[in-house]
Structure 1
Amino acid sequence: MRTGMFALALGLLALRFLPVLPSSGWLLLMPVLALMLLPFRTYPLAFFLLGLSWACLSAQWALDDRLAPSLDGQTRWVEGRVTGLPHQTGDCVRFELTDSRSRKALLPKHIRVSWRGGPPVQSGERWRLAVTLKRPAGLLNAEGFDYEAWLLAQRIGATGSVKDGQRLAPARHAWRDGIRQRLLAVDAQGREAGLAALVLGDGSGLAAEDWQVLQATGTVHLLVISGQHIGLLAGLIYGLVAGLARFGCWPKPLPWLPWACGLAFAAALGYGLLAGFEVPVQRACVMVGLVLLWRLRFRHLGIWWPLLLALNAVLILEPLASLQPGFWLSFAAVAVLILAFSGRLGPWSAWQAWTRAQWLIAIGLFPLLLVLGLPISLSGPLANLVAVPWISLVVLPLALLGTALLPLPYIGEGLLWLAGGTLGWLFKALALLAQYVPAWVPAQVPAGYWLVSALGAVLLLMPKGIPFRLLGWPMLLLAVFPPRESVPHGRVEVVQLDVGQGLSIILRTHNHVLLYDAGPRSGEFDLGARVVLPALRKLGVVELDVMLLSHADADHAGGALAVAQGMPIKRVIGGETERLPVSLGTQPCVSGEQWAWDGVTFELWQWPDATDGNQMSCVLLVQANGERLLLTGDIDREAERALLATPLGAPVDWLQAPHHGSRSSSSWPFLLRLAPKAVLISRGRSNGFGHPHPQVLERYQAVGSTIYDSAEQGALRLQLGSFQPPVAARSQRRFWRERPPQNSVTKDRPLRQDALGQASPSTGPLW
């Protein structure tokens, strides 16, 4: 049976790695074949096929519930009920509509919408909203957060922005939202949002600085309701009943062990309902239930058996859970603890067990964090050593008890005041630690080195006396100091990041790095910190030689401060020095300035007669091995006309579309003179500016340019000087991603033939 359950788990987990889902014929055939194989020794294969077929069928249902392509970008009146807890950030509220309906259109069951400047929205209300609908999509960068996968795991079939709306019915059964409003209204010494996160799992009220502190110290799990909180409450109830029974205070007619397990599980379920009973909470309740069942009747089955059953139970209930990083981290953490503490010779003291547990979890999760592309907290073991018991034994009991006693005057509010104060002390300590030891974003690690590092972590988790155990340290450190992919002399690696409606391009030669624009920033949403800076670190960049900001508009220079704060920069050049922050120390763009790095030449140009910010964009020409790339910022037709009168007005191989493909740029004379082989467009999907304009696209096609659009292909990576087409992030197939248009990305042919008239071979994927 264990073999069958293990095979079932492999089948359910295989969904995460499928490039495409099987056809409907295979989905029907696999269960039939599994049933035929089940009575024989081939039963493990049967369980594998059953798990795979169920996972694929569930995923197909989720994909079928996505918004129809014909409705993408349309504004429709939608009726639905608000579910979950609305997230209020500034003047924008985000919430989820369930059971959505629209006249003459079939809509997904779940729609995630945002409403800027709208009225307060509460859970349980029914609304009629004018929503601009969009198919699930998000920014896609190498090893970055996959928003499409997250939306599919939440079974959200569409997103949208609300233009107008009216409330049809008041909130019904919105007790969670009522508790949240009550928690936010009490005086908790400024930590009301933190208490709401602990009690209800609602972290929307936490400031961006708080999240950065939690991430830097590896304590995010403490403010997100997880298995730890559920297990703690269940453990407290179980311990209370066991203690009463030990001291003779438990009623003798009632057997204490079944009652302890039953009450503990009831407390876990109650806390789970309070937290919204989402997938992580469901996973925690299942694991707690199996542990209690193991304690009650099935201890002879060992420790690994409940973990395997919990894994299968969670994936059967929600096969798409494997798309979420939290799923892998939670089960991996439990597996690490089981591996570390089982089979040990000699007892450990409580202090030894606690301190070693933190370091062992850090070692065991290190390879997993690498492959998931998540930041690694260097101070996490030390921070959790104090933070976990402080939250578990002090803050959380006070917060839960205070919430339960809120109907009593002064008592509940007093307990919440104490809970907020204790939470505030913890945040001050964590902020001080994060200031000196920030989170580490490792560079990309080749697959072979990662496998060796993972094997080293497993060796280090083994008991003392295992042969070659100490070899685990150098094997583990291979992922810390991986070999950096070197750019050949005379070439430059160009990475156009997917930053939505903005621009950020990384240019990396053999020994130097230049950043052209730093991505957009809107309020607290800073893509310089979220996308640009992590991308630089994943490329192994520790210092920028030049950061060139074409002009000062927020979609080009908004992320500059975040990049400057996170990484040393030798020189900053800008097209609008007076509008850029003084702290950057920006130098003006000087037309005609040239320099050479590792056999690659760079040249600047700026229109001296420019009258606005777009016209003042600093243009950069890059030449590598005879291949030319022109980065134009947001110049318009007048600036283009002036550029054609300079030596830069010559044919190019690559052109960054001026002003994201706006109709005010990319004039006919400009394109006819430059005759670009390919055009790079960086813009947001379904943006409100209409970029790129259809007339501009027609001009590109008329001059024979291949179009590469970040909204359709994600981040793009090419090697200037190799005359090869780029590699798009979206070309890495995953079943939840829409395939890029076939007329845009052409991976089969080179951009130009070499001197012998033969096509150069492709270098293969770069990520």
Structure 2
Amino acid sequence: MKICFPARKANGEQYATLDDMMQPLCQEPHGSWLAGTNNMWHGGIHITSKSAPGSVLTNETADTAVPLQFMAGGEVVAWRINQDYLTGKYINNPLQYSSTFVLVKSTCTPDPEKKDNSLDFYSLYIGLAPLSAFPQHKLYQVTDKGDGLNQREYTGKEKDGDKAPVAKNKLKTGDSVIVLREITFDLKGQAQTFGLARMLNSKSEMTGGAFWVSLDPQYMTPAGKQRAHLPAWMQQAVAQGTFDTVVKPATKMEVAAGDAVGYLAEDIAPCDLHGVEKSAFAHIEVISTDSRMVDFLSNKAQVKSGPKYVHIHPESSVYARSGDTFTKTEGKVKKDIHKIMPQDKCHPFTDSSGKRWFDIGDGAWVSEDDVDADIGQYDLDKLGFKAFEEPSTSDMTKSLREGWIKDGFTRMAEWVRPERGIREKQVSDYYKSLLRKMDSDNSGDLSGEELRHAVNYAELDVRDIAARMVVRHDSEWFGGSSHHRWKTFLKQMDPLCISYVRKWFDDMEWMSKVEGFSSGEPVWHMHPVIFVEALSDSAELINVDAFMSLYEKEHTSFAPGTAALSSASKSNLRKVLNSLNSYYATSVEYKPNLYKLAYMLATIRHETYHYTTAEFFSEKPEIGGVSYFNKYDPVLADTPKRRERANKNGNTAQGDGFKYRGRGCVHLTWKSNYKKAQDKFGVNFVDSPDLAGDFKYAVPIMVWGMEEGMFSGKKLNDYINAGEVNYVGSRYIINGQDQAPLIASYAKRFEAILEQTSSASKGF
């Protein structure tokens, strides 16, 4: 299944790897996995501005705010939306919090052909910013007279009184925009009001990048107000019209991995010395009530799909390789002694005797005798995911002294081997000491702070081991303040806080009102990032090897007289496929669709064929000598009409016709289009136009351009949608009806190949 990390960087970029995501998460000031700063059970994690630096929404951040995103796709089963922050007082200090949440049910089915190998789990995002945190902004619609109104460049550096920025694109009559803020620019010597705007799609969602636009009433007419940045699920929830209580969707509501969740709430809570603490955060959990959990972790169904892993034994000897010969060194594996590595990263090598060897980095090799190889993605217990079950809890203040944590500490002490060195011995002894204290008489000589520190111990990847603990435990979201498990906690509470804390517990409670959780039985808790990422289908939209195998068999049958597929052409196609995988793995703007992918590949096959060398999927520019492109030149073109056309499309200097000739998957042409791509992707295509031919950039340009109608004004959605799949008509996106039936036939063939080799959805 497709998986996304819950947070993104301040600039909207995805965290590239699990390590990249975990690094800021491990620095979060509160809300740690398994044990919170209150020294009690904590079944999730907190996301703050440390790991989601752009996810606080204010009037000032309206043009840059980055929402949290759903980690896994599924069905929304419940939500609660606060209209405003919930409030209280603490010694005359104002307090506030949000109980806004959304609960999504997902199902992981590794192998549809195997019986009963699925797991149902839920992702909980709670403490999200309430409705009032979403600023209301004016809506405008382009008038008849405003047809062709300029969209002007937005850099974030514009100041009141500056000259109006340069024009980029055009609006047309009927276009709807939302204005995030207003400013005055100098336009031809006159002060004029401009708005920082975003386009609205048919669902009233903001789309595309921000731009400045004149708000002259001749060209723009007010069209009401709207709360900007409302995620699609929240728009549907708001339309249902019930607030401040738990709600079930009136109709089926689905979300996809990467869709917007919402923003961090600005929390104000009591802290030491009768003060208050302000922080922006949301709480995230991944939980399950599925009775199949233990079988799922042990891969009882023996699912073989997914990438393979190697577990390196702690006693592994290190070998040096010279060709087919491996020589034992004095070295031993000294760190990461429980190291589990992707098998393909270990570059498995079979020597002449048939023995396998694995490269563990820095020229060090280990033999097959010293590893557990071929561990499957869904052999989760072999990858460190262990189940710990705790009966219903009578007292939450004792939650870090329960059986689950004793079992967890035993495991940590066993994983960290004292024979490997001083530091390892110290850590192992540390956990053994904790166990002795816990198992003696439970006298209280082991503090909650010690226990919390032990769960979050950063040395020797202990925290990583804890993140793979799957714990069945009571939830803090059931029962409210009246539940007996909070009796001792509330007795120990500062009397000045009790009323606030009781109200908080009651306001945050939701489980009793949601089917499947209303019994109050303990539920499975999994680390929201580590566990869910382990279920990722590697995120490969297209199985490149499988695709290549099928395509090579069919290549020459695409059309009569097709030249053979050369090694260069094969390499080119692999680069295209890898670029598609890379782009869709990180893109939050566009969702991959099987039919759209098929047509994109068909277009690439046609447009990038380099007939003089018989090279398919070529990165070379459009064929032709310098003089051939004079027809696109503002000076050298042979007719006034052609020269006028060149200037209109940004080719303003002699030589621009050749300089900005066709490149990339769709043969991007004209300086203005290179500039649009530059503005979109932040790559200097204008000064370095050859970059637009590199598939690293050419593929994203193609996807963006075809989705947004950048090339002809026609979009993929115009021809490929829930109502029809019109491959012939889709040619209008690029070049009228030139070779439309032929390219459509290519798309049908690619569609058949993708059905067998891709996880792309047929849905819209």
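Readers should treat all values here as calculations from the given coordinates under stated rules, not as data from a laboratory. Note that the structure is a prediction, hence the values are computed from the model and not measured. Cβ atoms are built from the backbone, for glycine too; each structure is taken alone.
Tell me which of 1, 2 gives -12500 when you compute helix-only ellipticity at 222 nm (-39500 (n - 2.57) for each DSSP H run of 4 or more, over all residues; to 500). The read-out was computed on structure 1.
1, 2: which one has FRET efficiency 1/(1 + (r/R0)^6) of positions 158 and 566 (r between Cβ atoms, R0 = 30 Å, to 0.05), as calculated, at 0.05?
Working: 1: 0.30; 2: 0.05.
It traces back to 2.
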